[in-house]
1. Here distance in nm of label points 7 Å out along Cα→Cβ at positions 99 and 499 has been calculated and equals 2.8, so which of 1, 2, 3 was it run on?
2. Kindly point out which one of 1, 2, 3 the value 0.85 was derived from, the read-out being FRET efficiency 1/(1 + (r/R0)^6) of positions 171 and 291 (r between Cβ atoms, R0 = 30 Å, to 0.05).
3. FRET efficiency 1/(1 + (r/R0)^6) of positions 283 and 419 (r between Cβ atoms, R0 = 30 Å, to 0.05) was computed and gave 0.80; which structure, 1, 2, 3, did it come from?
4. When FRET efficiency 1/(1 + (r/R0)^6) of positions 379 and 547 (r between Cβ atoms, R0 = 30 Å, to 0.05) is calculated, the result is 0.40; to which of the structures 1, 2, 3 does this value belong?
5. Could you tell me which structure in 1, 2, 3 was used to calculate distance in nm of label points 7 Å out along Cα→Cβ at positions 123 and 331 as 7.6?
6. Going by FRET efficiency 1/(1 + (r/R0)^6) of positions 515 and 571 (r between Cβ atoms, R0 = 25 Å, to 0.05), which of structures 1, 2, 3 comes out largest?
7. Given a computed value of -15000 for helix-only ellipticity at 222 nm (-39500 (n - 2.57) for each DSSP H run of 4 or more, over all residues; to 500), which structure among 1, 2, 3 does it belong to?
Structure 1
Amino acid sequence: MTKVRSDEQKYAFLRDEESLEQNRYGNKINLAENGDELIADALTINNQPSESENPNRYKQHGFYLNADNCIGCHACEAACSEKNDNPAHIAFRSVGFVEGGTYPDYQRINISMACNHCDDPVCLKGCPTRAYTKFAEYGAVLQDPDICFGCGYCTWVCPYNAPQLDPVKGQVSKCNMCVDRLEVGLKPSCVSACLGNALDFGVIENVPENREVAQTEIPGFPTAEITQPNIRFQQTKGAHKEMTRTDTMPVKYHRNAESNSFEPVVDEKAGRDKYWNLKSLLTSHESAHVIFTLFTQGTVGAFLMLFLGPFFAPEIFSLLENADLLLKLTVVIFVTSTIGLYKLNMHLGKPHRFYRGFNNLRLSPVSREIAGVSLFYTGLLGFLVTLLIPFDFIKAFSYAFGGLAALSGLAGLYYMYKLYRIPARPFWDHLQTGTAFFGTMLSFGALIIAAVCVVFVDSSVLDTAIMTQSLAAIMLIGLVIEALGHWKHADDMQKLGNEGAASYYRQVTQYGYSYLLRNGLLALNIGLALYFCVFSIASVFDWVLAILLMTSMLVMSVFGRSLFFVLVIPTTMPGAFFWKNEGFVDHARETGLADMPQVGVVHERHHAFKVDELLKTIKENSLSDMVDHVKWIFGYKKGH
């Protein structure tokens, strides 16, 4: 527990003050009376029960930023990192800024931001491991890194960059409101260190002394509607009509004349030229998610057709009841699904903690997706085993396992769709996410079955013409659904004008040629699928077209899903010139600056990178170094 120093200054102590009954969101400020199911029973710090006598202990507290006073000295950042012993590349609090006008009427607004300990913490609801807890004490939202397995979903859903995923440790940590200081009557370290008297802290909705207003909006701050954050602002100096960011994000903020609030709009700072950017597209940190989503959607679709086809359309899919073909198809589906699950699990910061993904089934769509996909895999494995056991009584178990796989696979895909409907990421928060996933399930699933049929089945023994034509029709339906979703998505994103429109701007410029390739291949695949709806594979020309369709489908899917992940721009806080500036981070990694810890940038150490490092160590260094790298890969520590 923090000790109060004898020379502690008066401004470092919490004020003993009255409070309102409700905040501006209509929620009770006295959390002890709230009865909210998200609020835990009792707070302990480092396993020490507290006996604080603070009369406001059970009231929602929050930060107050007087942007008029903030000079951008970063003392709050330094104090926070020192208190929490953070490495250079992690900062729970960071200072970004927006600017407007030109000399001599230039204006800069600094924004110091950490976790806002929201009334509706989306990080808590999204976390599959239940690493987050909202306490009645001070309304603090705390996160336990020892529970986290490093999926990073909380960093996706939070609009404020509060959760920090450490690529070295493979786990998330964040601002803890300095609850150990609050318990002894002291304000958080960042507030006590503020040189300009810009930061303050106390019971929410109470305006500090010598302050005039308590706003929920400021240029560059995401909308409060997403999480109901507990931070208030003062920014009384008139801002220019347009405020821009100094980072590489193609977003600026334009004042709405009617509401007088600042809204995000596209900033075409990169021009309108088109590029490929294949390296950043195809080797992003989210490549594992590309493989997992495509493989899982494809295998669920293929199994649904394999298992349900003979029931609902026996005249078309009766061929799938052939024992040899059924076994081969199931093996291919099982192997493909295994690869997808392996890539997802090894993408975690702590892969050996994968079992914790089921901890938050009540709230987290990630937990529900994991449960659905895991049950699908279990049912698929059971179905495969029943095919390998040559006894008639096993057939009943075959139906049971198949039914489990079919139902749970659909549930897993539904929650896979739900987990990407994130308000903080407008580019994903659209029906197109569903059309892309459902379309892939149909088209990729049909492609898997058709490919196995034409490759492994002797056409002189079994006639596959009718079934492959029907599969081509299913593939066509999936591709058309996906195309309609893309068209509607592009139209809506351009109308939004927010970060979704900025993502679309990057799509047609920074990745313009890759985007055109995806669209061209989609049109080509629709044409080829339509061809095979009418004609069966009967000549060399047909075989060439079939191979072209398969290749084109794979390339289109990889490009399309990679664009889905790399393009998304969150409703996030503006970065400073160095910190959290995507352009500087890329520059540091390309030039080697990332090797200098003081720069505050580390390489993306997902597992492909870690394996490369391991192979390099095996080749160049000692056995002990190799063992250390193996431990590093799996996140082992003493005592774990």
Structure 2
Amino acid sequence: MFYVFAAAIGIVIAVADMFILGAEKKRLPLLIIRDGLGCNAATLMLSDALLRFIDDGKPLFPIDEHVGAFPYLYAVLLIMCGAVWIFLTGVLDRKFTFIRETGDKKRHIAIRVVSVVLATLGAALFTATVWGIDTFGNITPDQMIINVISPSEGASSEVTSTIFYGPVYQTALVLLFFSLFVFSGRTLVYHAKNKEIKLFPLKVRRIVSLIMSILIFTGGLAYGVKEFRLVNLFKMYLVQSSFIEDNFADPREVKMQFPDKKRNLVFIYLESMENSYTSKEQGGYMDEDLLAPLTELSKEGYNFSHLDKGFGGPVTMTGGNWSVASMVNMNTGLPMKVPTGGNSYGTEDGFLPGAVTMGDILAAEGYEQSLMFGATATFGGLRYFYGMHGGYNILDYDAAKEKGWIPENYNVWWGFEDDKLFEFAKNEITRLYETGKPFNFVMETADTHFPDGYVGVNTPTPRESQYANVIAYSASEVTKFVRWIQAQPFYDNTTIVLIGDHLSMDKKFFADFSSDYLRTTFNLILNPAPELKNTPDERTHNRWWANIDMFPTIMASLGVKIDGDKLGLGTNLFSDKDTLFEANGGREGCDTVNKEFGNGSKFYNENILEGEYKPFDTKNITEYHAGASEPATE
């Protein structure tokens, strides 16, 4: 059927060729063979090249495998090839010629410039939106704005290179061809039998170009607003809510008790690590459990799940669905909101100066703190966040080069791969232990970042999916690293927290997922304070929670007793207190709370974004003997 369809269009092209170029009717059979076969051959080759480029290398043949809109797209491409074929043939036969029109070239120059500017902006909006969706998936407006204004130094070339070959290159092509159409002083002339017809003379071209540019601009703008839900940005500025202020437990005012022997913390952010990677029997979406080593390890600790049984986790929250935001959530108990006024997240004194973080509290309690990952800490402003809040010893890609851990010119993926990260981490944790102080070691993996993850020299590749291979290898290596920690002399007094930083943005891997499946990130707390080791199952299952709840939960896992079990907007999941999601209706409460987080907050702007940084005051912190069972200070 497809070939009949293609042949029919080929005949139409041949007939058009005969009428437009004035061929004799007796030549129609020859034109059908020449034009029909020639244009179809060119279109088939072009279609094959495009499919291999945009559809993961999928070849054109067999054609029957291509369903949906493919026949219609092929028809459009075939007609375009036919039009180009007829035009070029007409130029060779001098049926089409170009003449230079005389006149005042300076007239209406403003209209031409405006047309080009509008068309370019419209093309940029459209191509950038397509690129953003293809690259980051269901990106939110707050994530887009914050990432645009935050430092991007150190981003993986796998991601940044697509910007050039995507929106930059595509917009440049639109600018080039539209400028030629608008500013060219030549007019195309069609030589009919009895007269010459000007096609798109200068006056008509000015009007058409202005109309086209307005349509391109408004279309690109409307598409971007719709896909990125930019209407929600207006709420951040125009719709004010007291929700954050009403539910905020200020860590400066909450009474806390630390055990007299303070516990160490190893906090591992797992890049894009989801529960969906587990088997369907365990609450995931895979036929195979890609996280098998981690799910086995989970039998020794606590996974907070939204399910009755199986692996579940936090529901995605507004202001928390990318790496930097999730770190802010889990360290402050707050969403990451779009800055107002002159504030930003990329300066030493501008990264949530009014917030109190886990690092601030632990630093005030004498903890030695280090942060390690294979990218540069400048990316997203993390150097400023962890430097301001807790004075972390930052061991990133730049530090690795300075210390001679890697060669000066070494660069893979986001900086250096996770195989090296785990070895460097072992050395740093050993150093922290030898200081004799309680320590907090924070790290983030990166090999499972989109697109497709990083395949290192040690990564097994038994599966067809590269991303699946990377995920499985990462789960194995993380587990080996945890087993190393468990074998160290300090482990008895050390809590390990493993958590996916956010849902994966690798669109291709999740293309066939049902929209009814709720994707959540993996989480596991190992070896919490002894008094938590009999936590009842009802506190770890059927829980509706978010990243913000990790702040008080991790503090509690260190044996810290928190008056009211709340810090920031988060709730201690080991307690019997409801989270914000649960207090507002459970599953439905997730949407309610996220909507409130998307609204403007004068309290957040004035006290968190614009607040003055002050070292954490331990006035409300006391100590207790770890073997006792007194309640938290009232």
Structure 3
Amino acid sequence: MRIFLIILLPIIVLLMMLYSFFDPKPIEKINNLTSVPIVLSNPTVPDISLDTLSTPTSIALLCDPKSSSMISRILRISGVPFFFADNLNSLSAKIAYLDAGSFLPNWFTPERVTMLENFVDKGGRLIIVGVNHDIASKLSPILQSRSLNTGHMHKKFTLLPDKWNRYLDDPNEQNYTLSTMDDKAPYSTAITTYSKDTILARYEDGNVAAIRYKYKKGDITLIGISSYDLRLRNLVGRDYNANQHYCDDFEPLSDYLSLLIKGMYESTFPIGVTLHTAPYGYQSTLLITHDVDYRYSMEEGMKKFAESEIREHTPSTFFIQTKYLTDDKDVAFFTPKTARIFPWLQKNGFEIGSHTVMHTRNFNKLPIGTCKEFYPEYKPISFTDTEDQNNPTLCGELKVSKELLNGIKGGNIVSFRSGELLYHKDLPHVMERLGYTQGSNFSAEDVLSYFPYRYPYDKYTLDKESNIFEFPLSYEDEMSPPLIFRVNKAVSLFDKIYNNGAVFVLLIHPDCTWWKLKNFDLSFEEKFLHALPNDVWRTTMSKAGNFWHFRDTLNWHYQQLNNHLIITIKSHSDFKGITFTLNTNYHVRSITSGVHVQNQKIIGDLHNGENQWEFDIVP
């Protein structure tokens, strides 16, 4: 019997391959699809209340106003209260973050340098990111003969142990790659030191990348790499090939500054709070996603995964390719019959998102289109891996798929993932115009971040954020070996992301085909879910997007009066389960109804307007 199976198996596989090769695959249209036209909107600038009050516990942020929304993301992810400042002379803040790389050298006038001196002389902590030789002479009063040598000579840097690095405890959070290109690297500055300086980071050649030193009554931190190169350019995949992997590993370069600032802030204000990165007291977020872009996924795979996830109390997001034309990739599988499952999915807490119409490998090269494309006149097909036919457009791929999904699902489609995780430079504009609010179009390693962020409108200037949140993909099923052999690796990566309060986005294509061992993916998912901690927010992409959009609009600050802690929060709407984290292991007791403390987290519901939460600090 065993010999018979060994002989029969390759024959079956060969016959399937021959059938696929000779299948004529006629071009045909699926009739009777319901399409609900969407109302086009104009791209709008998000209404984000970034400023908090200038209080002793708020960080003063100095940066070029043109880059303010992108630079402030570093502090927003950290969850620290901050405000924009252009003058530190009359402020009571204890920490100031100066993004030197965003300013032209002429910003550093003698008056402003004196202002920085006075701030530190009052006991302030000044962190300057992106110091370089162009401003060395201007900063000489506070550099005190330390020299800055800037060039394209460094491709790696390593952190040294420091009390502010409590979140940077993994080897991959201590050893960073800036470039893997032979002939290119970002600007970096080597800093000379004095004997009493604390060295925070070194480049691969031993030169110093970051230091902290005492200055008068306070201290100064210098970082020789700009936030542009540490974070901003990475968010649209424009780094110097810094990522060494595509997915499934841990390379958090873009999160370095956020986690450093958070550790610094907690060290400075041990009795204080930060705004947490998940609601309801959860430590981190899990998003399970499924790309439905294959006939077998549509016919049976979705139902199998959904039933399993209902048992595991884990809703997921299904990104659906609305393939209503047969082409060289597959038969037309988006039909009224196969789409009957959508209302059932919605009823059981799952989300439906768009995964384009044709899943083209040329998505990032498509013309933008008019956003007047509609079904059934829009008839794009993939002819080969490199050639498409019938005038596919960016607008058509997003608009027609959304209208078809709206028609069959009866709800609103707000999440989008492109085929092959390809990013189009006009994607933020088109997504906004069509009513999308979040996407997952990059791998986490590609952008070197595990936190959600807003797309910039322009991938080259990076000076303005759109209203679209990106949730980078952390782990996926198309790498080798099959998922069932990678349970431990997935759990290990999850633990690293969980420790930082970030978002783990998992992708499983639900085709369940045995010849790729995909039929074991259900078992992988079950084992993976059972290995996770209890305090993980298992949710859909739209609900996670709602939380991050809301989190960005909060205007808040806190103060300590004797043994009393008061958090004041201004909210634009009601929201349940907003969460703050106590900076250290001190204890508080809530005296505000409906607000409670659990595992060093403060959890409560907000109403529209000003909210004030009060606590007694317990000795």
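1. 3
2. 1
3. Computing FRET efficiency 1/(1 + (r/R0)^6) of positions 283 and 419 (r between Cβ atoms, R0 = 30 Å, to 0.05) on every structure in 1, 2, 3 gives 0.80 only for 1.
4. Corresponding structure: 1.
5. The structure behind it is 3.
6. Structure 1 comes out on top.
7. 1
Bear in mind these aren't lab numbers, they're just calculated from the coordinates by the rules spelled out. Note that the coordinates shown come from a computational prediction; the quantities given were computed from them, not determined experimentally. Cβ atoms are built from the backbone, for glycine too; each structure is taken alone.
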